[in-house]
Structure 1
Amino acid sequence: MAVSVSRKILLDTNVFIDYLRLGSHADSVSGRAHQAIRFLSSVVLMELRLGADTVPRRRAVDRIKGAFPAQRLIAPAPDLFDRAGVVFRALHGDGRGLRDRLGVVNDLLIALTAWRIGATVVTANVDEFTRIRRHLPGLSVAPPSP
């Protein structure tokens, strides 16, 4: 008998990195832990590609991308970029005190994309996404499986 799966999850970059480096979060990466339909953010894919500095790492990213049907690879819609700017300002003002603005913007785009499709962001960075959630009512955030 098939398990009914209606929950959507979007995995953050750190979940894949921990999986590739340490073998952690295998059940989250496979979808078993959350009994969910998994989505891959184009922002997460970009971050993984940026870190794929060797042939084995590039192949690992290829395998991750290949594990998702094309309709589950999702990108932020144009209006979400505007919303990301608004939320960034609400959280960080002009961002002068930040060491890594790009990481914050990427997290915002990941969160907004998940929020738009009604997916839970599965991340090891729960604190940051919880701060973002204050500005995105209905955003769901959860830690990955061990």
Structure 2
Amino acid sequence: MRNTWLLAVFLLITPRSTAQEVKDFQWLVGTWKILGKNTNKDSYEVWKSAGDNTLTGISYNVKNADTLVTEEIKLLRKGRSVYYTPDVAGPQGEVEFKITSYDANSFVAENPTHDFPKKIRYHRLIKQGEERLEATIEGGGKSIYYTFVRVK
């Protein structure tokens, strides 16, 4: 009886694993088209699973028959955390944003030392019968909003 009681106390005080898992973000996988841009090009973000610990994303624009990649993104697990890591075309290279909060349909990634953005938010929802993704990049009093619709 005493052993059972000790086991129960041990289980109650032992911390549970709070490690983030890339599988928690599988809802991103697919092709998303940006809505509402008043330009003569179409913009997309495509996410794929790249194993247990990584999702890869690519942002690109299509104008006439030309495709221009604007950003490559990784969502990857390092230790007990997941990081959103974009690599924008240009000399800056990859920038890590730590996922600071998430649930079944959204996440917030932050890097307070980066110039812009400092915070990136993604939120998935069903609106007017379509699966949508709302993304915001923010920092320094500035915010840029994107709305995507799933096309695949």
**Request:** Using helix-only ellipticity at 222 nm (-39500 (n - 2.57) for each DSSP H run of 4 or more, over all residues; to 500) as the calculated read-out, with -16000 as its value, let me know the right label among 1, 2.
**Result:** 1
**Prompt:** Comparing distance in nm of label points 7 Å out along Cα→Cβ at positions 91 and 123 across 1, 2, which is largest?
**Reply:** 2
**Request:** Compare Rg/Rh (Cα atoms, Kirkwood Rh) across structures 1, 2 and report the one with the greatest value.
**Result:** 2
**Read-out distance in nm of label points 7 Å out along Cα→Cβ at positions 75 and 99, computed value 0.6, structure in 1, 2** = 2
**Complete:** Value 17 of relative contact order in percent (Cα under 8 Å, 6 or more apart) was derived from the coordinates of, among 1, 2, structure 2
**Item:** Test item: distance in nm of label points 7 Å out along Cα→Cβ at positions 35 and 51 calculated as 3.6, pick one of 1, 2
**Value:** 2
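Every read-out reported here was derived from the displayed coordinates using simple, explicitly stated rules and does not represent laboratory data. Only a predicted model underlies this, so the values are computations on that prediction, with no experimental measurement involved. Cβ atoms are built from the backbone, for glycine too; each structure is taken alone.
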